[in-house]
Structure I
Amino acid sequence: MQLLAEGFESALMACSLIVIVPGLATAMAARRDVIPAIAAYGVAISALSWIRFSDRGGGYTPLMIALALGLAAVALVVPRLAGRPPSPTGDRVGAMIGGVLAGGAAAELWRPCVGLEFGRVLNELPDRGAVGLGQMVVYLLGVLSPLVAAGAVHQLLPEGARERAEPWLVGIGGAALALLALATAAGLHDELVGQLFEWSVDG
C-alpha cells in the first residue's frame with residue numbers, strides 16, 4: 001500500500017508529466033476506444049520500465065523513441081480522421097497499437113521521482129524478477145491514476161457530448177504525440193525531462 005501511495009503522490013509532481021501527458025494524448029486520440037488504449041499504454045509502460053530499470057534492456061536512441069511516438073500518432077489518428085464509419089475491431093486494434101507504442105516510448109523518457117519505498121524497489125529490481133515487475137505495476141497504478149480518471153470521465157459523458165468532442169480530442173491528442181516526437185527527435189527531451197524533475201525537486 002505504501003508503494004501505491006507513493007505512486008499517487010508522484011502523479012501530482014511535475015516529473016510524472018512525461019508519462020501522464022502522452023497517456024492522456026493517447027486516450028484523447030483513441031476516440032471510443034479509450035479503455036483499451038489506456039490499458040495497452042499501462043501494460044507497455046510497466047513492462048518497458050521494468051526492463052529498463054532492471055538492466056534487462058532499453059536504452060533506445062532518441063530517433064527510435066521519436067519514431068515510436070510518431071507511429072503511435074499515426075495508428076491512433078489516421079483511422080479516426082479517414083471519414084469512414086467506426087469499426088469496433090479495427091479501431092480497437094489501432095488504439096491498442098498506439099497505446100503500446102506511446103507507452104514504450106514514455107517508459108524510455110521517464111525519469112521517476114523516487115520516494116523511499118520506490119527507491120528501494122529500484123535498487124532491488126535487477127534481482128527481484130517477476131516480483132519486481134509486480135511492484136513496478138503497483139507503483140505505476142498510482143502514477144497513472146489520472147489516466148484512469150480520464151477514462152472514467154469519458155465513459156460517463158453522454159453519447160451526444162462524446163460524439164461532438166471526439167474530432168477535437170483526436171486532433172489534440174495526435175498533435176501532442178507528434179510534438180513530443182519532434183522534440184525527442186530534435187534532442188530536446190533531455191532538457192524537458194530534466195526541467196520537469198527540477199521543478200519536482202524544488203517543489
Structure II
Amino acid sequence: MPSACYTLGMTTVTEAAKRILSDDDASALEAGDLARLCADPLLAQRFARRLARLAREVAPGRDWSPEDLRDVLEVAVHGTPQQSARVLEGRYFRRRLREQINLADRYGDTFAVVVITVAEGLEQSVHSSVLDAVTERLRRTDMIFLYRRRFALVLPRMRQSALEPLIARVRELVAVGAGPDAIASVASLVYPDPEFSDGAQVLDWAEDRLR
C-alpha cells in the first residue's frame with residue numbers, strides 16, 4: 001500500500017511539472033527565445049539552472065549557482081567600475097546616433113536612445129549625483145552625452161525588455177542620491193521600431209527632446 005501511494009504521489013508531481021513547463025515552454029527554452037525567457041520568471045530560472053550545471057563542467061572547482069553566474073555576467077556585460085560608460089560632450093551626439101542607426105538599418109542591431117531631463121535649479125553637486133547614478137548602471141559600450149539640463153544616452157544592442165528595468169533602476173538610484181524630484185522626465189525609444197519608418201525620424205525625435 002505505501003508503495004502504491006508513493007507511486008501515485010510521484011505521478012501527481014510529474015503531472016504538475018508537465019503543467020508548469022508546457023511543450024511551448026520547452027520549445028522556448030530550446031530555441032533560446034530571449035523575449036520569452038526575459039518575460040517568464042519560471043523559464044528564466046530553469047535556463048539559469050541549466051547554465052549553472054554547464055558551468056560546473058567548465059569550472060568543476062566550484063559548485064556554481066545562478067547567483068554566481070549573475071555576478072560574473074554582470075562584469076562581462078557591464079564591465080568593472082573602471083570600465084564605465086563613455087561620457088561625451090553633446091556636440092558628438094548626432095554623429096554617434098547616426099552610426100547606431102546605420103548599424104540598425106544594415107544589420108538589424110537594436111539600440112536605445114534615452115533622454116533624461118533633470119529638474120530646474122539643481123545645484124552642481126546634485127547634477128553630478130544624477131550623472132553618477134546614471135553611469136553606475138551602464139555598460140562600457142554605452143555613451144552619455146552631456147547637456148545643460150539633460151543627459152542623452154545611446155545604448156547599443158539594447159532591447160525593450162532590458163531597457164525598462166534599467167530606467168526603473170536609474171530612477172531608484174537617483175531618488176536615493178539626489179532626491180525623488182531630481183528627474184523631471186525620461187523619454188526613450190528602441191530602434192528599429194515600426195513607429196519610425198527611417199533613421200531620420202529617430203534623429204528628429206531625439207533633437208525635439210533635447211531642445
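Just so it is clear, none of the values below were taken in a lab; they were calculated from the coordinates. Remember, predicted model here, so these are calculated numbers, not experimental data. Cβ atoms are built from the backbone, for glycine too; each structure is taken alone.
Structure notes:
- Structures I, II were compared on relative contact order in percent (Cα under 8 Å, 6 or more apart), and the highest value belongs to I.
- Given -27000 for helix-only ellipticity at 222 nm (-39500 (n - 2.57) for each DSSP H run of 4 or more, over all residues; to 500), calculated: source structure among I, II: I
- Comparing Rg/Rh (Cα atoms, Kirkwood Rh) across structures I, II, the highest value is found for II.
- Comparing FRET efficiency 1/(1 + (r/R0)^6) of positions 103 and 183 (r between Cβ atoms, R0 = 35 Å, to 0.05) across structures I, II, the highest figure comes from I.
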